[in-house]
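> Heads up, there are several structures right after this.
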Structure P
Amino acid sequence: MELLLTRTPPTVDGTFGELLVPAARPLVLKTLEEDWKDNQRSESCIPVALYVLRRTIYRKHNYETFEVTGVPNRRRILIHPGNTEEDTRGCILVGLRQGVVRVPLNEDTGEANIEKHGVVESQEAFRRFMRAMIGVDEARLEIVWTEGAP
């Protein structure tokens, strides 16, 4: 199985994209990642390339997910639920759609109690993702930019 993550140009609220999961019923999810910061660990989205996804356990919350492997100088890049950049440390967040989310503290500016663009209905999106991946322990993930890559 080969998944495709197509990113749009970065915004002040992060790097948004769409993840196509070619299951029996193809699934398209919205994604959010950190800004491009030269592939810095826990700070950056990952470089455009073809990677291997492997089923793993997200130890912090004790549930199954997939890890993006083979990223130079990086490890434990997971696909998981979350809404804004504040919910990721270099991982890929999934949602059913983009929306506006109130965050207690903006990690970039330090502003408190503000609204940011993010992905919403993330828990449901993650459940759908994991259902689409039933029986899959390893898959390929291609990451591309639509345009305007950093």
Structure Q
Amino acid sequence: MRKYLKHSLIFIVINLLVLYLGGLWTNPGVSSEWYNSLIKAPWNPPGWVFGAAWGTIAITFGISAAKFYKEEDHDMMLFYFISQVVNFLWGPLFFGFKSFLLSLIVIMDLSVIIFYMTHTMRLRHGWWVLYMLPYFIWLMIATSLNMFMLIAN
């Protein structure tokens, strides 16, 4: 694990940077008047859960990316960077343009990408898949929340 530390930190910073840039579109995000006026799913978590989830994902996805990089897993690195672009797009579509449909399409695309990465991680790198699971699980929840908002609002 130590041989991945330096690269894990680099990828964690990249993840946090993408979250920050996406966050520029979401401010004030879940505390905004617009967001609070929406009809939300009964399973919608409190606002702080979103930050905790994305913080955890930034770390675990960074460790996963370091594994891909160090193992010269080129297609997984390509999917890593594609996922960053797709992840970034969700915030402007949902909070900036207030498009539940377009943001749902984007988060579903992201979910497919992360499912592929999680499945491939399991096949190629065994137990390292545990570092992909937080992202995959959170996307299942986030996708269901986005879909509920599309239907209910």
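What follows draws every value from the coordinates through simple rules; no lab data is involved. Predicted model, so just to flag it, every value in this text is computed and none were measured. Cβ atoms are built from the backbone, for glycine too; each structure is taken alone.
> Using the calculated result 3.5 for mean projected area of the Cα convex hull in nm², for residues 47-86 alone, pick out the matching structure from P, Q.
It must be structure P, since only it matches.
> Given that helix-only ellipticity at 222 nm (-39500 (n - 2.57) for each DSSP H run of 4 or more, over all residues; to 500), derived from a single structure, equals -25500, which label among P, Q identifies that structure? Before the final figure, lay out each step's value.
On the way: P: -2000; Q: -25500.
Only structure Q yields this read-out.
> Please state which of the structures P, Q yields 0.98 when Rg/Rh (Cα atoms, Kirkwood Rh) is computed from it.
Going label by label, the one that fits is Q.
> Tell me which structure, out of P, Q, gives 17.6 once mean count of other Cβ atoms within 10 Å over residues 63-70 is calculated.
P
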